[in-house]
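Following this line, the structures themselves.
Each reported figure results from applying straightforward, stated rules to the coordinates on display, with no laboratory input. The model shown is predicted, which means the values in this text are computed figures rather than measured ones. Cβ atoms are built from the backbone, for glycine too; each structure is taken alone.
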Structure P
Amino acid sequence: MVRPLVNGEYGMGIFGALAVAVSGLRAQAFALENISGNIANSQTTGYKRMETTFVDLIPDAPLGRQIPGSVLALSRSTNNDSGDIISSSSETNMALNGSGFFVVEQKVGQNDGTAIFGGGDFYTRRGDFELDKDGYLVNGAGYYLKGLSIDAGTGNISGSVPQVIQTSNAFLPAEGTSRIKYALNLPQLPKNVAYDPDTAGSELLVVADYAVDPTVGGAGIVQAADGDVFLEQSIAGGAITSYASNGSPVNVQLRWAKIDSAEVGAGDEWNLFYLSDSTATGTDTMWTNVGTDYAFNASGSLAPAVNSITLSGMTINGTLIGDVVLDHGSGGVSQFADANGQTQVTTLAQDGYSKGEFVSVAVNNTGRVVASYSNGQQVEIASVVRADFNAVNQLKRHDGGIFSATSESGGPVYQTGGGIIGASVESSNTDISEEFTKLIVTQQAYAAGTRIVSTSDEMLREALNMLR
């Protein structure tokens with residue numbers, strides 16, 4: 001026997017079903033909006049798709065009268081899910097390999113040609129940074145990259161608070177040569193111009209055997225009048241362009257003369273000379289002795305060791321270079337038998353350079369922003385900062401792929417050194433095929449919900465007709 005509709009149980013049940021169906025339609029519409037946004041941003045650099053999760057809402061009722069209840073749709077971030085990394089033709093583009101975010105700031109205005117920034121930190125995976133007219137690195141969403149400055153003298157990071165990175169197109173000042181790295185092997189039997197294998201004793205190549213002894217003539221220098229003889233009695237040791245403090249280039253030419261041999265003296269001993277005045281004449285100094293005897297033992301090693309020497313007030317053709325350290329390193333100079341009878345230079349480099357014009361800027365794989373100049377020099381300007389969060393999916397989203405920290409996400413933990421890939425960008429983590437699959441499921445769930453609404457409406461009319 002059907003009880004009368006006095007307490008509205010049938011009506012409330014139908015209304016409840018209708019309300020539940022409507023909540024389901026809202027939830028599926030919310031899911032559809034997320035799917036639509038994901039597909040729309042499938043080509044957006046650094047975009048993180050939004051997933052939809054559903055929560056059931058169970059009304060309070062006795063155990064035997066419990067019903068499924070309504071549904072609530074919530075969004076879920078996928079900030080911890082990286083997109084594919086693709087190469088880029090721009091050297092200022094960068095991608096994060098792994099977790100973390102770039103630290104960026106928003107420009108709020110300009111005063112007398114100087115940019116004014118908002119002062120707040122934001123976080124993004126969008127790494128399509130390019131130089132603007134003021135030398136700042138700004139991404140496609142209009143946010144400016146921040147990092148830690150680098151001490152030009154030491155190359156180490158200075159400071160702990162990220163600042164907006166700005167490059168300069170000013171000239172790089174010249175740097176005078178202060179150190180020449182020089183390593184080589186000297187032949188046990190030097191075959192210079194004076195070498196005559198048919199003459200007894202000539203294979204020793206002792207300079208004192210000839211008319212001029214460059215090691216004593218002119219107190220450790222070679223006079224211009226003895227220059228030709230010196231060239232005959234010595235062998236070339238290489239040449240390198242060095243620089244004065246104002247950037248003037250000079251050609252440093254080196255030559256070695258063997259002044260003693262173990263076969264006729266105490267041991268194998270050499271002197272090193274550099275061409276100090278190529279235009280000298282008569283008794284003027286042409287070649288200058290570095291002032292150190294290089295003595296070798298039977299095994300071809302220096303005894304005592306000569307790791308480095310200082311050339312005080314080094315002057316080439318009237319151009320003062322100053323004090324220059326000739327750095328051989330440990331075991332950098334040896335004397336081993338060599339069939340060619342010439343020096344075998346393995347290292348010859350110096351640390352000076354002329355002024356340079358700004359050419360370009362790039363980001364290397366250690367996360368350093370590097371400026372390149374026309375003189376071949378590269379200067380590290382700043383280190384890109386990577387921000388990590390304990391609860392990365394609790395960050396708040398903003399336009400342009402930007403996030404801000406919340407109390408749920410926790411504060412950022414800054415890191416430097418690695419995890420960055422230059423000349424690359426991270427693509428959207430949206431999978432189109434997966435989104436279409438979700439789209440089909442959502443459409444079917446929505447259509448089923450509309451059937452509940454239609455059925456509830458018909459049942460409600462039937463219930464109302466019972467009263468007539």
Structure Q
Amino acid sequence: MMRSVPICFHNMRHTKGFTIIEALAFLFLFSLVSAVFLQTYSIGTHAIIESKIRLGAIELANDKMEAVHGLAYDDIGTESGIPAGTLKEYETVSSSGHGYTVHTTVQYADDPFDGTSPDDAIPNDYKRVRIEVSWGESDDATMVALSTNIVPAGVESEGTGGVLSINILDPSGAGVAGAKVRVVNSDVGVDATLRTDSAGNIFLPDAPAGIQNYHLIVSKDSYYGVETYAPYPTSDYYPVDVHATVVAGMLNPKSIVMGKSSDITIKSVDQFGAVVPDVDFRLSGGRILGTDTEGTDKYSCDETLLSTGSDGRKELLGQSYGEYTLAALPSEGYDFLNISTTSSGASMNKFLVTAGVTEEVDINLLKRSVASLKVFVTEYDGTAIKGAVVNVTNADLGYDVSKETDQYGYAVFPDDASSPLASGQYSVSAQASNHKPDTTSVDIDGSSKMIRLILES
């Protein structure tokens with residue numbers, strides 16, 4: 001006999017639901033888990049796509065290399081390269097729905113087995129082929145490369161040109177590995193882009209002869225790009241790095257120095273450190289490209305007109321190392337005082353930038369509307385004296401303040417814009433070791449003043 005089981009409707013009617021706080025907590029946790037899942041899914045999907053693209057690039061590089069191995073030895077070279085051949089240096093290829101750039105380089109190699117140039121009269125022993133397949137940005141993360149050496153059949157033959165040896169060095173004299181060098185000589189039909197080896201060298205046997213007509217354009221990530229220039233008078237100055245020359249049957253070395261790029265941040269401030277917006281200035285310096293007919297240096301940054309912004313700042317990214325000259329242009333209500341930098345290599349209006357650093361430069365201006373005094377202390381010949389003690393006094397006003405001059409020989413009174421100098425006559429004296437002191441007086445009448453004291457040794 002079957003027994004019925006009673007259903008307890010009483011308990012169901014009194015079961016509690018979710019509170020608002022519990023619901024919100026559940027939604028938050030659900031959203032968090034969903035966001036993590038979607039992010040993980042997105043990263044995973046991107047990794048799968050990137051892997052497929054890379055596999056396609058490897059397959060394409062292998063196909064290109066197989067095609068190279070099928071060529072006659074004399075045909076192995078790029079159309080405008082050294083050596084010349086039938087291969088295209090750059091190709092854009094679409095494969096499996098993805099676009100690739102194929103960069104093929106061919107260079108002669110000088111095997112040390114039979115000696116090296118200049119002792120080896122025939123340095124073009126075999127050909128080194130490198131095929132790079134890149135996608136997106138051309139860096140190591142989005143590029144695959146294959147290389148091989150191909151030896152000629154029979155006895156090696158002497159070339160008709162000369163050996164061009166390109167050396168890319170950093171400021172310390174060390175070789176810059178992996179620098180991209182474009183070699184262009186339109187007179188002989190050469191236009192090839194190569195990379196330096198671990199010693200910063202590119203070795204090009206059998207380069208066609210030419211006098212100062214090999215244009216070299218050098219670049220590398222995080223470095224300031226450099227190039228050679230045509231000789232005077234084709235260029236309107238005498239270049240430091242003139243186009244390379246190749247003499248047939250000779251070893252022709254060409255060295256170029258390149259350094260890491262630097263950033264320069266310019267700030268315009270008054271003598272109290274307050275921002276002064278929209279200050280115009282001229283800037284010249286950096287890499288010396290050459291000299292003009294009057295012996296004046298020509299720079300990579302040449303008398304460039306610039307201006308700080310509304311925040312009193314101007315950023316110059318990717319600049320060359322070297323010395324710069326800054327000339328502040330007249331600014332309403334201000335006088336130029338000097339510049340100050342994060343390094344110790346600055347003078348009144350010059351500063352030194354080291355390769356691969358960020359140099360911060362302040363344009364210091366004197367606010368005319370603030371009653372202040374700028375004291376310049378020099379030798380008799382005008383040389384600024386650093387560390388001279390300047391004393392400014394006014395007994396009636398109870399003012400008695402001493403300061404040391406900065407590296408430019410300046411001392412500015414007062415330090416605080418809220419405490420300008422009261423009107424009156426002030427006594428000003430300066431003294432320094434091994435110098436005779438000097439004293440003068442100056443009237444302050446509600447605006448800025450400047451005086452010079454000369455200390456004789």
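A few remarks follow.
- Answer label among P, Q for the case where P(r) over Cα pairs in 10 Å bins from 0, in percent, for residues 70-181 alone, calculated from the coordinates, equals 12, 35, 34, 15, 3, 0: Q
- Once FRET efficiency 1/(1 + (r/R0)^6) of positions 54 and 254 (r between Cβ atoms, R0 = 41 Å, to 0.05) is computed for every structure in P, Q, the highest value turns out to be that of Q.
- Looking at relative contact order in percent (Cα under 8 Å, 6 or more apart) over structures P, Q, structure P comes out largest.
- If you line up P, Q by Kirkwood radius over Cα pairs in Å, the top spot, with the largest value, goes to P.
- Distance in nm of label points 7 Å out along Cα→Cβ at positions 134 and 334 from the coordinates reads 5.7; which among P, Q: P
- Read-out distance in nm of label points 7 Å out along Cα→Cβ at positions 102 and 294, computed value 5.6, structure in P, Q: Q
- Of structures P, Q, the largest value of FRET efficiency 1/(1 + (r/R0)^6) of positions 230 and 270 (r between Cβ atoms, R0 = 30 Å, to 0.05) belongs to P.
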